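J.: Next up: the structures, one after another.
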Structure P
Amino acid sequence: MAPSFDHLREEDLDEEDFDMDEVDISDLREKYEVQLEQGYDTFVVIDGLPAVTEEQKPKLIKFLLKKLNTVGRTSEDAIYMPMGDDGMSLRFAFVEYSSPAEAAAAVRQLDFVPLDKKHTLRVNKLTDIDRYGREGRIDEEYKPPKIEPFQEKEHLRSFMADPSGRGRDQFVMFRGDTVGVFWNNEKDEPENIVDRQQWTETFVQWSPMGTYLTSVHAQGVLLWGGASWSRLRRFPHPFVNLIAFSPNEKYLVTWSNRPISIPDSGHPALSLDDDGKNYVIWDIETAKPLRSFAQQDTTGDDPVAKKAAKFPWPAFKWSADDKYVARLNQGTSISVYELPKMNLLDKTAIKIEGVMDFEWAPATPRRDGVKTYEQLFCFWTPEIGSNPARVGLMSIPSKQIVRSLNLFSVSDVKLHWQSDAAYICVKVDRHSKSKKSQATTLEIFRVREKGVPVEVVDTIKDTVINFAWEPKGDRFVIITTTEPVGATAVPPKTAVSFFCPEKAKGNAVGNFKHLRTLDKKNSNAIYWSPKGRFVVVATIHNAQSSDLDFFDVDFEGDKPESEKDLTANLQLMNTSEHYGITDVEWDPSGRYVATWASVWKHAMENGYHLYDFKGELLREEVIEKFKQWAWRPRPPTLLTKEEQKQIRKNLREYSRIFEQEDAERISSADVAVVEARRRLLQQWYAWRQSVEEELAEERAALGLPEKPVAELLKEKAAAAAPAGEEQVVEEVMEEVLEETEEIVN
């Protein structure tokens, strides 16, 4: 496009001194010329179209418009489809949209969309095609691609094959500026696998199945893995603060409190459409962004939104199968997007007046009487005017309300799914009419049963401050307090209560009943073993108390008469204390528990403790500037339920083999220690003998007696005794038979 000089006045031009052929106007041309990227960024190129004649072209354009107008506004006049010399179309078309944003949406949402059974659309920006051509990336002459020789990649789950054959788990430690990955060796020092300085700038995080280790930097996020711990993926989101994976490791969400700013020189992955956004959703396999979002504004006039204006994380929540991701628009709606296109489900958000929170089911629930299983999420709304609070279960993608429940006198609601999506507990904090006192009820939705019945556990008279389901089980633990909830100078006194179902016939689960309550505690956190049965109840972030209680809810012993009809037998196995404890985490096998005191929370006695599931302390280590410990997760087992059941049935036989291997390993370790000590003792004897031989040679050379001490004693005795009297000379000889050295802790 030629530059315009209409803004120049005629009186500014002197014909005698002004010659257009000699004047350099490159500065004006550069200033006023419309750049190609700015003038044509509303255009896209559609490839993959069928070849049609001139008569068939209008019909194809009308059919194509139905898809093009789903993402923006265009018309028949804005579509140009070139024709070839043979009278057939060239199978591509130029399309002009009304804005650059609509053109970008077309590239993002229509690329790889099927036009019919035989044709798939490919959509690109016109500016991209022109830019790649001008930069010499497209050669005018076709050259067949060079096929690189096949190189086998590292197995990303090689960590599952422990070289020792003991089925050990890995963990990562972040201390000081160093990040290291280790094998867990129980009581022995951990075996280091890799240790790197400045591996991350803020924190490290495993992916949900342990495939990737994530490091976070000012330039973005890096994924590491494989046996060589090489860099696998790169996600350039500047100044990223937080990250979250989808459950099946297909997608990644990154967030920065600084809006994205795209420089004039461009960005390696993001585009101008992402400018000003805070969230980016990435495809992990391709390392490409799928869609970006801006931070929601909670400072408006909506009183419901203002009430819960605190920052939510994760802001995007995933369905169990990675097919949907949803975002809460607090007080108004829930936006559900389909993956991988990131299209809004049915092109509209799900309007739920007053909605405060929602949670996806962590597994695809198998409901009684339902043939086609869909994903579920649970949401709740507060009391608005004369309308009661409401909890609902919605099925996606049908958007059907499976079950709803009205609630009254509600202060707050928390949603707790069981790991298999068999139950969801709705923890309802209720206030009295005067709003001076508060109590909690538990509304348990039995998701798998027909009609989704709701069971109410209303025997709790206090406020529940923590709740946790047993993984893959039907028991739960709660922590309650009678004191006001909130920030206080002295942490409140608490009580720990255990609940389990009554025994029922067949595979049915009975009603939930109170098992036992432990009073006068300071506990505030619950950590179930990932395999169930064992649970740690802890006191964290408390300067006055750092207790750890290890419980077994299937204790193989005598059960009290009052608990004969319940599906649990509670036993306190051990108690321990870790001063300054800030975090607790079970390993994925459920055999070990790590606790640590992080310098991110305080600077007193930072380090970690390692316990077994019974609460026996295996190792403790104080490490300066200790920041983080994280067990490496394992992927789901490949064994069927029948195979797992068979293993449990023969567990005692396997246990004998493992116990024998452990005994042999310990005995071999003891033998190695004894042999090392004997070797050191023999070396000392050899050194002593060599020194004595050198000393004897020096004495002989100087004419000294072989045993000077004995000769000196004889001379002294002879001088002290009277003449002619017999003398008795006593000589004491000492010889070291054996020396042993033991290290006492």
Structure Q
Amino acid sequence: MISTAIRVARVGSAAELGAAVLMILGFPALMVAALVPNVYAFAAAAAVTYLADHYLHRKGSYLINRLSKVRAGLSIRFLIRQLLLVLLLARLSLADNLIYYGAIACFIAFYGLQAPHGALVTLIRNRRRMPVATRNVDLKSRIRIPDAPPRALLDRSAEKMLHLDLFAVAGILVAAALDSSVYGYVGIVVTVVLGGLYVLALMPYVRGNKIPPNADRVLAAVDDWLVGYKPETVLYFSGSKDSAYQVNMWLETMEQLDTRPLIILRERVILNNLAPTTVPVICVPGGVHLMNLDLSTVRVALYAANVGKNIHLLRVPTMKHVFIGHGDSDKLASVNPFSKVYDEVWTAGRAGRDRYAIADVGVRDDDIVEVGRPQLASIQGRQGVPDDRRGGAVDGHCPTVLYAPTWEGWDGNPGNTSLVLAGENIVKKLVKADPPVRVLYKPHPFTGTVSAKAGAAHKRITALVEKAGAERAADSRFTADTAAQAEAKAKAELTRIEARLAQLSGASGATGDKGDEAEATRDGVVDVRKHEEIAQLRAEWNDAYWRSFPAYEHRVITGAEPRLYDCFNVSDAMVSDISSVVSDFIASGKPYAVTDSAELGVEEFKRQNTAVRAAVILSNSAKELGGLLDAVRDPSADPLAEDRTELKRYLLGPDEPTSIVQFNTAVAGLARKAEARNLGQQAHAAAADAEEAELAGSLPGQRLASTGETDGVTAG
């Protein structure tokens, strides 16, 4: 019941739900205490509402935003508490006491300070919002950007200002309880003085050298940098916060380009969620500002999504425009008719070309280029199997099978995920397999966010894997050689690496991970040495992680680390659902199974989903799982091996040349086309100018005008 309430209220935990309930019930309790009247009960209820409110704000609770929508926002809650305090004083027969009028005057004055405080905070934030925000762009040498105001002044500023009434409220309650107005006056003075000081502390940051330069100077500085840097290839992206992964997946590819790369973003929220990169990044929210940037050296523009704001760059004829997308699948988004506005569409393999041909949406075959998937370069192929070809435990080792189901989706389609109908059957068969295998269970991070059934299935599967792991730990077949010393050493390595990563993250002010946009733009130049060290440490962390526990141990893996591709590389096979996970795993060439949870039937399932044509198709009973395990234990008896090789080439292109080489070749080829077009335009313009000049020279009237002579009169 509590879990249902948490889901309905959209809060993160039982503690958050409890704080929300206490805050909501606290205000009726305040009213009752004021009417009774009872000072101590009022003080207790007030303390509960203060603490609960503060806790919910610190957690960034969804409920806080919802309360403001029903006219119970932050200011209203504080005002109600203050009005109830005045009611308490009246009920205590203190209406003729000066403390009563002092309380009213205090709260009026205090609210009088809210307007300038709010206006100053808004003005400061607006003035420190850059027309163009950047990362890895040196603007510090071109314009002066002042330090941000102290974080304490602007972070949760409204909440901090309103909580200053705590001194007045506490003082007045003590005065009412002890029948001594002195405490109330002291509290009132402290509240009003601190509120006034808060406003005065903000004022210097709205004028003079405390504010960043205006938009014209910032844009001029960015243009000056562009002239010096001379970008050649641009990755352009626009989208919502949740779509940041679509640009993040291309960052490593951009870093490996042979040409000078640049990333152009259109939303600040994407910039704030951008993964670390060494590529220069420019975020230009304004369309006019973007169109005025000097991008004359850019020859190729890459687009990862089809969105309306693409038109702001598509209008530039001096560069060639390419749709590269953010994944390769059979979804309708992969054959969007909008794609025909681009000069070329790049797909991973032949499958992408065929999709457009079948869809017949106006994209010409001549405009499609197969470039592979550079993001999949880190996925490794089969590394062999234990010496025991039958797959039994060898020195505690055994084949590894990854179960990586996708989440339930928004539409309730039973074919979205195998978790609900097949998940437990799959895991039970895997943990009981003979000869044994190791199970890695990595659920999608959104699992259970929409469907309670999916969430419950995930918990049951987690329990199954953990129970099987405990039983295996007591099995002498696996624990005969536990390599405890090596595992302890690996755990020590993990601790050391994590400490160093935390140190680098904390010391790296150049990551742009700051609350102030102007300061992040000024200091957001990545330290390449640290960036490379972090990449190396993450690779070392991954290696140490897999050595930090027994090679036979079943494992539930959640969170960002280890990454999905790391799980691919330590696995000998995978079970999953229709999603990009399957398409990516195909790059490994390893056996895989996909669950037909919607029970379409094998032939129809394969007809509708290209990526499963070389898979073992599972029903919800998972009775076909033996075929996958046989292929893992004895690769020579793998009936789908050739099919997987052909499908991999069809979906992702050839292994040689490598995908990044193909990608760079495509960029270079298109850049030459753009340059040829621009030279042609220049030649055409020059010819037109020459023709116009020749025509002008052949006309007497114009010849006379050009020398200043008309009708025989020479201009003096």
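All of the numbers you see were taken from the coordinates with simple rules; none came from a lab. Only a predicted model underlies this, so the values are computations on that prediction, with no experimental measurement involved. Cβ atoms are built from the backbone, for glycine too; each structure is taken alone.
J.: Work out distance in nm of label points 7 Å out along Cα→Cβ at positions 199 and 655 for each of structures P, Q, then name the structure with the largest result.
T.: For this comparison of distance in nm of label points 7 Å out along Cα→Cβ at positions 199 and 655, the top structure is Q.
J.: To continue, here is another question. When helix-only ellipticity at 222 nm (-39500 (n - 2.57) for each DSSP H run of 4 or more, over all residues; to 500) is calculated, the result is -16500; to which of the structures P, Q does this value belong?
T.: Working: P: -5000; Q: -16500.
Label of the source structure: Q.
J.: If relative contact order in percent (Cα under 8 Å, 6 or more apart) computes to 13, which of P, Q did it come from? Show your work: numbers first, answer last.
T.: Numbers: P: 6; Q: 13.
Among P, Q, the structure yielding 13 for relative contact order in percent (Cα under 8 Å, 6 or more apart) is Q.
J.: Follow-up question, since we're still on this one. Ranked by mean count of other Cβ atoms within 10 Å over residues 111-118, which of P, Q sits at the highest value? Before the final figure, lay out the partial values.
T.: Working: P: 11.9; Q: 15.8.
Largest calculated value belongs to Q.
J.: Suppose you compute mean count of other Cβ atoms within 10 Å over residues 359-366 for every structure in P, Q: which one lands on 12.8?
T.: Numbers: P: 18.5; Q: 12.8.
It must be structure Q, since only it matches.
J.: Still on this model: Out of P, Q, which structure matches 4, 16, 23, 24, 19, 9, 3, 1, 0 when P(r) over Cα pairs in 10 Å bins from 0, in percent, for residues 71-462 alone is calculated?
T.: Values: P: 4, 16, 23, 24, 19, 9, 3, 1, 0; Q: 4, 15, 17, 17, 17, 15, 10, 5, 1, 0.
Clearly, the read-out refers to P.
J.: From P, Q, which structure was Rg and Dmax of the Cα atoms in Å = 37.5, 150 calculated on?
T.: Details: P: 37.5, 150; Q: 33.2, 117.
That value comes from structure P.
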